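Following are the structures in question.
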Structure I
Amino acid sequence: MKLSVVLATKNEEENIGDCLRSVRGIADEIIIYDEYSTDKTREIAKKYEAHVFKWRHQKNFHETKQRALRKAKGEWILQLDADERVGKSLSDEISRIINLNHKQIRSREIPREKRRLFEKHQKLVEERDGGIGKVTGEVVAFFIPRVNYFLGKPLIHAGVYPDGVIRLVKNGKAHFPAKSVHEQIVIDGEVAWLMGDLEHHDSPTLSRYLFRLNRYTDLRASDFANSKLPKNIFFLLFYSTLKPFFVFLKLFIRHRGYKDGIRGFLWSMFSSMHYPIAYYKYWSI
């Protein structure tokens, strides 16, 4: 068995069909751990011959993802979210990669412009999350560049591309610590990049985006609580004014969100508002 596709789901009937349809040509097995969805998620998944397991909802969704990883039998594992789609270019690239030997993987050539973009993004990720992978002489995982769709169209600027996510991993060489929702998957080996884009349809409507914003600000408020962030007037002013102001400038001006028009403005504005909303929630705990 060469490739397992694994997902953790909850109430994803609007997404799961399109996601599984995009990988059925490359997946030797599909593993889904579903957190007791109350919609038709499990029924739709079974139509694509997925092996579906029910698992009680956890506070940290990564615990469920880790269970799906452990269940996979393939030599390689593609871990997806239900609102993601694997396009033809990426599908073909994955099929090639998992059939290469170690030397062939190491000798792959990535165009210079893309390579510089990927290296820059990975550096930013490692500055935020710490070092990724370790030197072992073997590539066991791949970042996949991700195109985020916002209000029905790809968002190209505002700092959201390539939005690299580690999704293709060798079985037994990756795990989720499940300590924080913002954590990176831990890789026991070296990490490279694929070139094909993964489509991310997380915010097709503004109401869907606001629903997700509410969930993620809940999680960030929990992180504030775990780190025992001070509750005082200085931090209140910082997270209410300075932090969102500079985040907006970075996304809309420095990362040229203005080139995506009104969608770039809305993305930059709402992204900056994550911090005051999360701090207000934390203050009220």
Structure II
Amino acid sequence: MRKLILFLWLAIPLFSFSEDYMWWNIKHGWETGMPGWRSYIRITPGYLGPNALPVPEVKKGVVPSGANFEFGTDLHFREGDPTQDIFAKYYRSFAENKIAIEIFGVVAEHYSMSEFTRDERFARDFDGKGFAVGDLYFSTLIQLVKGRKFPDTMVRMAGRTASGGQLEGARYTDSPGYYFDFSFSKEYQGTKENRSFLPFASFGFYSWQTNDLANLQNDAFMYALGADLKWSKWSVSNSLSGYSGYKKERDKPMLYTFDVKHRLKNKTIRLQYLHGLRDWTYRTVKLSLIFDLKK
């Protein structure tokens, strides 16, 4: 009986730690009267999950024609935070491919943080494991120049809602953001039929809300550089992209992206590999299907 009482006396506080966050208070030295837990979470790509503030997908100066729906999965590899998710994107062009819209986001995310990663991020998720719903993005693409001596030029304007969950788990920001950029490209046809080479580049601006009362917004210069090689039903792309915030808190993510597509009759198989070079330190494999839709 004494052993049972001793066990309960030791076990009950442990259970209460996971329920009332006493464990977090002790771990981080929090006491009544100090700023709330939200102020401890760093709203930067280096201190959140892989889908919280990702580097935007690179655009290539041209508004693609048609309409499609992309559905796939991501496998994010990182010591202390292996993550898997399901994502979806809807795309449609209008006005003879001069304008297009995109709606996309992570449908569901599964994560499993180590104790070190959980504490480094000041997360309040006791076991560091669980599921989260991602943010919803929407963007508008506008063709500015096409088919002239000057490189093809497109502008993109995108916004992010605060629909993502699990701020307590340091998975998403629970705040809105936006970005816009100009992308440029010039296509060079090969000597053989259906072969082409497309160098591209972009620059823009990325801004998101933080929880720093002295600086409620982080502003970043956004950039990308790369090239496509196309032949027959295949397309291979290599790019370097990122953005640079000003707070110097792991807010300068940079990544290399390898992207290969194979077109079938009415759909396209897409495989991507993303290698984080700075601040966003994940190694990600993305596999998806792009379904062509009738207008």
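Rg and Dmax of the Cα atoms in Å, for residues 48-207 alone computed as 18.7, 60: which structure among I, II? It was calculated from structure II.
Quick one: helix-only ellipticity at 222 nm (-39500 (n - 2.57) for each DSSP H run of 4 or more, over all residues; to 500) came out at -12000 when computed from one of I, II, so which one is it? Source structure for this number: I.
Any read-out appearing in this document is the output of simple, stated calculations on the displayed coordinates, not a laboratory observation. These numbers come from a predicted model, not from an experiment.
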